[in-house]
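Take a look at the structures below.
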Structure 1
């Protein structure tokens, strides 16, 4: 059955609207990624992971494929701007980001009724940090002593995962309210 021209235009408009929204989310993630690169850190390798807010927001609002796109776009563009594209820092960032996104996507899909946005974020933070430790071991350090950092990193994941999940929850609630308000003004 053929679609009418109006139906095709509506589909095209909806897809364009989603692409624009995802671009804005990815840009927000990129800004947070760049901000994190200049703030002082208690330990050189410890970042708060605020850029993951964009990924978690995209996952909750759009889905896993879109969240993966946001992660790839923000990590690659941010690394290009910082001059770290394809160096070990890029590999750690990309590996951690992809592991976190996939873990959060699986948790959202299979643990839908069990995990809140904060719970999904905590799992993402754990997986992100574990993947980074594994990659650091495999490509940089190559000494098992790096595994002694795992407890410290997992403890930091509790804090960062909670903060990212809390902020994302707040943004999701605000975005829903804005959507409802925008729809009410159309009536």
Structure 2
């Protein structure tokens, strides 16, 4: 038997993305921007922004809007790309505005009225490969349309397990660096 924990809602700024979801039976996806969420105050216990905040011109305004739609003591879960020196083609293609250091992310989160409960870098396993590939590409002046084309299908399973293994570290502590940063924060009233 599966336990449910409420209804999930989604928001996307792209009408194509919303249509894509609805065509697949996901009717709880709305058109909207993170800076003006189409929900009433205090609508949710949890807001997740996984690879979202780095796209916002004003990250603190977007985080304040996430805070607005949270109930008292609600939580936000954020996942963002880390370290500007890791900037690569995919950041440009994805229209990122920034990559974060953990202190920079926490500063924005606290400025938006949240209390940080836990934070860490994540995706440490791919830090050196990403750094090496992006450094070589910059050094050689190589350009690619996207980095998503770099895929070795037989490695997807092992890479997925390697990435998932970080959860054991997170149970006891934090990672000192990584390709991404993660934060859990609570709405402060």
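One table, with the values for the structure above:
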quantity	calculated
For Rg and Dmax of the Cα atoms in Å, for residues 119-166 alone computed as 11.4, 36, the structure of 1, 2 it came from	1
Among 1, 2, structure where FRET efficiency 1/(1 + (r/R0)^6) of positions 15 and 95 (r between Cβ atoms, R0 = 35 Å, to 0.05) as derived comes to 0.70	1
Origin of the derived value 0.92 (Rg/Rh (Cα atoms, Kirkwood Rh), for residues 31-70 alone; candidates 1, 2)	2
Comparison of 1, 2 by relative contact order in percent (Cα under 8 Å, 6 or more apart) - largest value held by	2
Computed 48 for percent of Cα pairs over 24 Å apart - originating structure among 1, 2	2
Structure from which 36, 16, 12 was derived, Cα extents along the principal axes in Å, for residues 55-110 alone, options 1, 2	1
Given -27000 for helix-only ellipticity at 222 nm (-39500 (n - 2.57) for each DSSP H run of 4 or more, over all residues; to 500), calculated: source structure among 1, 2	1
For 10.8 (mean count of other Cβ atoms within 10 Å over residues 23-30, calculated) the corresponding structure among 1, 2	2
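All of the numbers you see were taken from the coordinates with simple rules; none came from a lab. Computed from a prediction, not measured in an experiment: that's the story for all the values here. Cβ atoms are built from the backbone, for glycine too; each structure is taken alone.
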